[in-house]
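Structures follow.
FYI, it's all coordinate maths here, none of it is from the lab. All figures in this text were calculated on a predicted structure; none of them were measured in a lab. Cβ atoms are built from the backbone, for glycine too; each structure is taken alone.
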Structure 1
Amino acid sequence: MTITYLHKAGWLVALVLLQALILNNLHIGGYATPFLYIYLLLKFEADVPTNRLMLWAFVLGLMVDIFSDTPGLNAASTVLLAFVRPTLLRLFVPRDLQETLVPAIHTMGINVFLKYATTAVLLHHAVLLSLESFSFAHLPELLLRIISSTLFTMLCVLALEMLFQKGKR
């Protein structure tokens, strides 16, 4: 169990550094920014208690906030994602797999994983970018940022999934 938490802590540090040093400076067309750090929350085991997952999410979001100079926006959106994640898993995963599941393409299948991950990423980005803009005055631009960032993040998530799926064969 300690090894698992050390492994997750390593992922947390690596994803926060990747987000803060590289991905926050990557803007395609001025709209799409990948928020790959939420990959850690997507990959937690399904049987992790929600309060523990929310604590991990808060620490993850707070670390990104500290490095990105955003006052609590990432922490708020990641905690919400951690709170909603069990419901998303119940929506997309059959009941007999829910307790032992580690969400991945090779365990869930590509269609189910895409539905789960895309819904989670879209929710996270909608909350994060809405809090960041703090206004619906420019709604079309906000929607474009949410959709483009979701697509870009999903491409990065799928790239990581394919990379680690090949390593498991």
Structure 2
Amino acid sequence: MHKIREAKPEEYSQLGKLMVLVYSQLKGFPKQDEIPSYYHVLKNVGEFTKQPKVKLFVAISKQGKVDGGLVYFGDISYYGAGGKATANQKAAAFRLLAINPETRGKGLGKLLINTCINQAKKEGHKHLVIHSTKSMMLAWKMYERMGFSRFSEIDFEQDNVSVYGSRFEI
């Protein structure tokens, strides 16, 4: 059983390494040498916490290992995803969901996303916004099952990758 909670600063590098591992293994997703700046962001995911209302939520094993995580944005103006329409949203958001390949299928992604939904509710948001790519189709199915719907108004293209928006109504 895993515990979902806000990451401690000493766990930021563990989460960053996990994100680099997970994203570098996505079929069809650009590799580190193709978009080094993106992988730099993944590796240094703790930097996001320097911005207001940003939290890193993690799934911690009984042994204290970071087996999953994401970045939650209580203020979408710090979300950092492309697309002008995103900035016009009065919503919370999350990015960079990553689950250890050895612990996939245990519901950690869903638990992390539910934590974001609850945090957004607590903060009075009406929507929770996410972006994903075609390389993340497995996650798309989970998002749909959880009640997210496509939100094409916030789609954009970055580093020759099409990025698709979705939204959850709280």
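Quick notes on this structure:
- For helix-only ellipticity at 222 nm (-39500 (n - 2.57) for each DSSP H run of 4 or more, over all residues; to 500) computed as -24000, the structure of 1, 2 it came from: 1
- Among candidates 1, 2, the computation of distance in nm of label points 7 Å out along Cα→Cβ at positions 55 and 119 that gave 2.8 used structure 1.
- Top of 1, 2 by relative contact order in percent (Cα under 8 Å, 6 or more apart), largest first: 1
- Ranked by distance in nm of label points 7 Å out along Cα→Cβ at positions 7 and 159, structures 1, 2 are led by 1, which has the greatest value.
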